[in-house]
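Below you'll find the structures, each written out as structure tokens.
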Structure P
Amino acid sequence: MSPAGPGRVGMFSVQDLRRPGLGPLSFELPQGETLAVQGPSGAGKTLLLRALADLDPSDGQVSLDRRAREAMTGPAWRRQVCYVAAEPGWWGETVSEHFADWPALADLLARLRLPAAMGASPISQLSTGERQRLALLRALELTPRVLLLDEPTGPLDDEATEAVEDIIEERLAQGASAVWVTHDRVQAKRIASRALTLAPDGTAEVRP
């Protein structure tokens, strides 16, 4: 895998990223583009996203618009480079507690086939698919520059999957970019211009 060039404005740049079980790997992701991440179970796909989000220690250079992640606090970096986990975490009892302006999300809720009245629902009563869509919505509310998506449509049916893909495509058109883990090769070709394939030893190859 060839080294990435110097970070440029509108560019998410990763150079020689490594952590136990992963790397080294390098890539550049221009705004408006998606990089699909694939590989066998245990190859380090989630480790990669967590490292990019600065949730776990890693070595190497990661930057956004030429600004290194070390130049920002962890919370500030994660508002710009936002990780959406396959098993999202929750800190409050009800749905609306996790959003800054729940009523303002009515349009997106409808598109994701989620009722606005769900705001009063206990998190514990939601299905896996509902929690997954809400976690994505929680990230989108921050208007991040880079979305780190760990199987965001894994538990969803075809209609909900299409809605998620459409909404993310709109964000890309507005200047965001995405690193998207998916086990679905057909989806990877549909959503991304390039794919990063992780091998069992944690090394990677980027291909068209």
Structure Q
Amino acid sequence: MSSQFYGRKLSIKGVNVNNATDKQLILKEDFDNGNTIYYDVNGVPNVLLGNRLKNTANGLASNQGGFFVGKPGIDVTQATNSQLIFNSGNDVFKIVVSGTTTIPGRTLSTSSSYFDTIQIAHGLPYVPIMQAYGLVTYNAVFNNTLPVQLLTGYATLPFDGISPFAGVGNLQTFLIKAITDATNVYFTYFYQTNGSGSYTFPAVPIKYYLLQETAT
């Protein structure tokens, strides 16, 4: 194969592209190797689209096609897989459905409980993986030291808390579980009060994401 370059190059401002070294490039399309390489401000090849050639440094068993991004300062053509920020050949999850719902609030009398399930059709032809979060307010103790601090934020489901809401000395239990099957997503919730008095559990907004594995 001739050493003459066959492709297209774009150099940094003020540099003649015909005389530019690789470190003076912004972009290089190599038609022989079948890839496009983008260089960072320091002249390091950081992004590669197309065929990543095997070499001694990157330890590839064979050439690897795809989209690759190296960590800052790392030559993407020489990088091992652990030195890549992104490798399109790795398994990733794609959000295919997202939605919201609300766990309804409810007032319970002393020493009582209540449970129910919200069912939502997802419309997918398979059983998806789900990530779900509930916007809850709960009591937290730091360093085993009182007073209790009230925190509000999104908690990963399932959420299982004792006294998750601001009570008046009562002990309340609240549980939300999220599952999926081939047809629906389900949010099962459970409220319980002890013998110290009635309690009104507030509504809890839910965000959920259904995922599909995408990999080569």
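Table for the structure above
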item	result
For FRET efficiency 1/(1 + (r/R0)^6) of positions 28 and 180 (r between Cβ atoms, R0 = 35 Å, to 0.05) computed as 1.00, the structure of P, Q it came from	P
Which of P, Q yields 20 [relative contact order in percent (Cα under 8 Å, 6 or more apart), calculated]	Q
Computed 0 for helix-only ellipticity at 222 nm (-39500 (n - 2.57) for each DSSP H run of 4 or more, over all residues; to 500) - originating structure among P, Q	Q
When Kirkwood radius over Cα pairs in Å, for residues 76-139 alone is computed for each of P, Q, the largest belongs to	Q
Rg/Rh (Cα atoms, Kirkwood Rh) derived as 0.96 - corresponding label from P, Q	P
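Quick note: the coordinates plus some simple rules give every number you see, no bench work behind them. Keep in mind the model is a prediction, meaning the values are calculated, not measured. Cβ atoms are built from the backbone, for glycine too; each structure is taken alone.
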